[in-house]
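Multiple structures follow.
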Structure 1
Amino acid sequence: MTAAIAGPDGALRCPWALSTDDYVSYHDEEWGRPVHGDDALFERLSLEAFQSGLSWITILRRRPGFRTAFAGFSIEKVAAFTDEDRERLLADPGIIRNRAKIDATLANARVLAGWSDGDLDELIWSHAPDPATRPVPKTLADVPAVTPQSTALSKALKKRGLRFVGPTTAYALMQACGLVDDHLEACVARRAPAGGHRPE
């Protein structure tokens with residue numbers, strides 16, 4: 001199934017949203033909605049990195065544990081984590097205990113702590129494509145995994161010293177944070193265009 005399908009409430013949604021109950025509210029209320037603020041974007045960037053090689057549902061179900069373990073993804077607080085904190089994270093069953101991903105998250109926080117407030121938000125959102133230039137996806141086959149903008153964003157983040165931010169991770173971030181709207185054309189959660197209406 002690659003086209004929008006009806007859920008229990010009769011509303012059409014992207015098919016992945018109905019693969020498990022945990023996805024419905026995330027799909028309807030979060031995915032594709034604009035996210036701003038350096039700490040909020042640091043959280044999304046970190047979680048997308050942890051998701052690499054895993055299913056997103058694995059991360060979503062552990063998100064409360066991640067938020068507790070990483071001090072709510074406060075850049076300032078995570079940047080101050082010690083070696084003892086690192087060992088605590090490596091032993092925490094509430095998160096994904098991947099050494100490389102944990103180390104990247106801590107290193108990224110230390111890099112971002114040296115940026116001015118709003119720099120991460122500005123850098124990420126400067127790579128948002130013009131919605132008018134993007135075709136509206138009708139099926140999942142129309143949704144890319146990588147785009148020129150995500151490749152450029154990945155390069156920009158790496159150039160500034162961030163890790164675990166490849167083009168695929170960067171595009172997943174763009175989708176999750178609303179830089180692009182990849183809800184399918186018939187999906188109830190698709191944002192209405194300026195002056196328009198959501199599809200019925």
Structure 2
Amino acid sequence: MNPLKSVAGTIISGIVLALIIAFLLRTGIPSPIEWTVWFHVIVGITWIGLLYYFNFVQVPAVGQALSEADGGGPGPAAINKYVAPRALLWFRWSALLTWLSGAAALHKLGILGQAFTFENFTFAGSASVIGMGAWLGTIMLFNVWVLIWPNQKKILGIVPSNPEAIAKAKVVALMASRTNTLLSIPMLLGMTAYAHGLPF
């Protein structure tokens with residue numbers, strides 16, 4: 001049985017391989033924060049990877065498919081029927097799991113309150129840096145669940161909608177998605193700078 005023939009088998013095999021490597025390279029017993037951060041990174045990469053996929057691959061591909069549909073091209077039906085709903089499922093749930101695991105990591109570190117208040121509005125110290133990332137991630141989570149997903153349901157025909165509402169939904173979903181792409185860059189800076197420092 002080849003585990004690479006299924007997504008679940010691939011993920012489980014990746015986890016097992018990571019644990020074997022961690023065991024072989026162990027320098028001590030991992031604390032719970034390390035497991036939380038590891039999970040946070042995995043679901044965060046899934047979220048941001050899909051965000052970039054939508055913005056850099058799918059949206060331009062659907063636009064091109066629409067423009068070629070009148071000339072005998074396939075149109076966007078396959079993407080909108082088969083790819084987008086599955087990608088959006090992974091996208092929205094990985095967004096939620098990223099936020100929850102990030103909040104759990106901050107709590108375990110004992111800096112959840114400091115991060116979200118920018119160290120009592122002093123904007124001093126590393127908790128403020130990761131707090132900036134956490135706030136941007138919170139805005140991005142809001143955009144996923146409140147702006148992108150409800151509007152994508154209209155665009156994809158998951159909920160009934162008229163052409164005017166679909167046209168408006170396309171604009172709202174695109175702008176929220178582009179906003180998240182923009183915010184992801186400083187958000188990732190805040191997440192990495194907490195452990196590694198700012199670039200200057």
> So Rg/Rh (Cα atoms, Kirkwood Rh), computed for just one structure, reads 0.98; which one of 1, 2 is that?
Replying inline: 1
> Of the structures labelled 1, 2, which one yields 18.5 when mean count of other Cβ atoms within 10 Å over residues 10-17 is computed from its coordinates?
Replying inline: 1
>> With mean count of other Cβ atoms within 10 Å over residues 138-145 coming out at 13.5, pick the structure among 1, 2 it was computed from.
In response: 1
> For structures 1, 2, which has the highest computed value of distance in nm of label points 7 Å out along Cα→Cβ at positions 2 and 154?
Replying inline: 2
> From 1, 2, which structure was FRET efficiency 1/(1 + (r/R0)^6) of positions 34 and 146 (r between Cβ atoms, R0 = 25 Å, to 0.05) = 0.75 calculated on?
Replying inline: 1
> From which structure (1, 2) was relative contact order in percent (Cα under 8 Å, 6 or more apart) calculated, if the value obtained is 20?
Replying inline: 2
> Can you tell which of 1, 2 yields -14000 when helix-only ellipticity at 222 nm (-39500 (n - 2.57) for each DSSP H run of 4 or more, over all residues; to 500) is derived from it?
Replying inline: 1
> log10 I(q)/I(0) by the Debye sum over Cα atoms at q = 0.22 Å⁻¹, for residues 90-169 alone computed as -1.06: which structure among 1, 2?
Replying inline: 1
>> Comparing 1, 2, where is distance in nm of label points 7 Å out along Cα→Cβ at positions 42 and 106 highest?
In response: 2
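Any read-out appearing in this document is the output of simple, stated calculations on the displayed coordinates, not a laboratory observation. Nothing here was measured: the structure is a model prediction, and the numbers come from that model. Cβ atoms are built from the backbone, for glycine too; each structure is taken alone.
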